[in-house]
Every structure is written in C-alpha cells, then in structure tokens.
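Right after this note come the structures.
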Structure 1
Amino acid sequence: MTLHTVILYGCAAAVVVPGTKLVQAEAGGRRVSPAELLRILWRRPVPWAAAVMVMVMSAMAVAQTAAPSVMDHLQREPGAPWWRTLTALLVQTSGWPQLTFNLAAIAVIAPVAERRLGPVWMPLMFLASGVTAQAVSMAGWSPTGGGDSVALCGLLGALAITRLPHPAPLTARLLPALIPAAGLVLCALSNNHGAGILAGCVLGAPLALRGLGNAPAHDAG
C-alpha cells in the first residue's frame, strides 16, 4: 500500500467518522438501528427537498442499471460540454459499490442537511459543491467519470462549518473540524472530493457566521 493510498484512506475516515456523528446527532447521539435512524431522519414534517433528491437519484440509478449507455451521455469526459458538470452528478460510473453507497449516503445526509441548512440552501449547496468538484475534475483532476459523492461531501462540509460555532465540549467541536482539514489534504492530492468539501465549507460559512445554521438538539460527541 502506497503512502498516497494511506493518506486517502485517512482522509476518508476523517470525513466519514465526523459525518456519522453529525447524522447520529439527530438521534441524540445515540447508537440506533439503521431502521430507527431512518425513521428519526424522515420524521414529520418530511424534508421535502431531500425527498425529491432521493427520488431523482433513485430514478437515475434504475435508469443507468436498465440502460448503462445513459452514463456515456451524462458523465464528465475530456472535451465534454460544460453542462456535463451538472449531469455527471446524476450517474454513478464506478459500479454497484458506488451506486449503493451514494444512495444510502444521500438518504441519511440530505434530510439532516435540510433541517440544519434549510430546504432552499441545502439543494443549492449540493449542486454548487458538486458542480465545482466536477468542474475541477474536467479541468484535469479526474477527467472521466461521474457521481454525487462530491456533492454529498459538500453538504458534510457545510454541516461541519455550521456546527463549529455552537456551544459544545472541545472534542465535540474538533471532530467536525476534521472534515475541512481532510478537504484541504484531498485538494493537495488533486482529489475532487476535496473540492466538494471546501466548496461546502465556503458556502456554509455565512450561515455559521450569521447563526442561521440550525444547531442539533444534542452534542454530537
């Protein structure tokens, strides 16, 4: 295993572990079963913007499975038109592992992000972070491919930034700080997920500064 791979795995852990804590905060920081967590995340009032996003990505998952050639027309690739920076978010080009993981991730991250960032800002941050990451990818970081994990990383970046100003034990505030730190390292490695994270952090910063980010009911620690 190369040093580059070790660093990538470390960055993945620095995003997934705090991200999991941010999601679990919706359950009061308790460890609950996946079914119970989903029930809590999708409680009434139903986060409608998140529901629309999950439905769209689920429909696209069915479409690319039934007709794999659809990916050729939507993914980013060298010389592709600019609008592929948007459509590349709709297809998962790395097979079933990416498809399954990203669908599960959007089902748990999107409702949390909507409740904390709002039903308008959440999808806008998703799109802006994702398009930014796809744009730097097409510029040379990773010219071919697709997926919405970069946009989900943007939502985690925004959530982490809006979490930092809230009163909490130091450890509870330092853990979310790992997410933007991982974004910086990933960008240094020309990894497009880093661009998504930092874009989300930048977009979430005004909400944190103005106190508009919705604080969780319990500490994430």
Structure 2
Amino acid sequence: MNNSVSNTVRLLWAGLRALLVLTLVTGVIYPLVVTGVAQALFHDKANGSEIKADGKVVGSSLIGQSYDLPLKKGQQTPDPDLAWFQGRPANGLGANSVNTQYKLLLSGATNLSADSKVLIQQVNEAKAAVVKDNSVPGYTVKASEVPADAVTSSGSGLDPDISPAYAELQVHRVAEKNNLSVAQVAKLVEDHTEGRTLGFIGEPRVNVLELNIALKGLVAKH
C-alpha cells in the first residue's frame, strides 16, 4: 500500500514538473524568442505593416480603405470622394450580424459565378460609374479603357492595391479636382508603382493609401 501511494506521488510530481517545464518553454520562452526575432528582423510586418502620415498610423499596407463622402440624408451607400484615388469595389464584404456593438471590417468574396446576372449588372454599373466619374473636360474615358480591377472586387474585398492602368485612368480627374497639373499627378502614380515581387510574382501594382498620402502632401504644397 505504501509503495502504491509512493509511486502515485512520484508520478504526480513527475507530471507536475513536466507541466511546469513545458509551460515555461512553450508558453514563455518560445513566444518571447519568436516575438524577439520578428521584431528584430521583420519589425514592420510584425506590427501589421502600418502606414504612418504626420506621425500617426493611418492604416495598413495590406488592407484597402474607402474614400467616400459623408452619407447624405436618405442615402444607404455613400458617394465616392472624387478628389482621391479610388480603390477596387468591395462588393463581397459581409455584414457583422454577430457582434453588433462594433462595426467590424469583414473579409469576403461575392461568390458569384462569371455568368451571374447580378455580377454582370454590378460590373456594368461600376463601369458606367468609372467612365462618368473620370471623364473631365478635355479627357473622356472610353468603356473599353476601364480595367477589370476597376469594376470587380478581389477575393477578400480588402485589396489595398490597384493596377497602374486604373491609377492612370484616374489621373485627369484627381488633377482637376485638386487644381494640380496632369503631369504632377501622373508623376505620383509613376513613383508609387511597384513591380512584380522578385521580378516575376504577381502583377505591377499601386498601393492606394500610400498614393493618396503622397497626393495629400502634394496638395498641401500648393
């Protein structure tokens, strides 16, 4: 009987020591090492790829933002603020029906097939809006010039980038709205166009938030 109790106590003590050691290694030491390495080698990415302007965090380079006017009375969807470069449509974003205390930003695709009448209508309406919004005196946008990313949302609905073609299509409108020259705004787009990752992955792109921050700085100088 005494041997049985002694063996039980010994096993329990061994199990407790193993628990304490594993808790220390996996719950304290490992997270600290991983966090330290991440902060030392990948500081920007580890902190959410934050973008700062005027010393304040204004967003992340990984998440798109909307540039809209305040809602008018009776409106459910705000109008875009055409003084800024616009990102891709975000038709696929879901609604927060679980936690209604906070307005959560949810990721989601439309899940509409290529022959969906709803998708076709959305694309046609978006294309008409792009043509209308970006046609200014002396510059008319043709429907055939509207790139795909201007009228379709990404798989997540949160794409922070647009194609150089879509950015260039907006240059005349942004210049006109901000009393800038077309050359000045076109230079901004050129300066903020990133090539393919490692030279062969993905497509050339323009981060809309970074471009609009540069635009704000340019406007402030005039």
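Bear in mind that the values in this text are calculations on the coordinates, not laboratory data. Since the structure is predicted, the reported quantities are computational estimates derived from the model, not experimental observations. Cβ atoms are built from the backbone, for glycine too; each structure is taken alone.
Some points to look at:
- FRET efficiency 1/(1 + (r/R0)^6) of positions 10 and 138 (r between Cβ atoms, R0 = 35 Å, to 0.05) from the coordinates reads 0.85; which among 1, 2: 1
- Which of 1, 2 leads on FRET efficiency 1/(1 + (r/R0)^6) of positions 106 and 178 (r between Cβ atoms, R0 = 35 Å, to 0.05), largest value: 1
- Source structure (of 1, 2) for helix-only ellipticity at 222 nm (-39500 (n - 2.57) for each DSSP H run of 4 or more, over all residues; to 500), computed value -13000: 2
- Comparison of 1, 2 - label where relative contact order in percent (Cα under 8 Å, 6 or more apart) is highest: 1
- Winner on Cα Rg over 2.2 N^0.38 Å once structures 1, 2 are ranked, highest first: 2
- Origin of the derived value 1.00 (FRET efficiency 1/(1 + (r/R0)^6) of positions 74 and 90 (r between Cβ atoms, R0 = 25 Å, to 0.05); candidates 1, 2): 1
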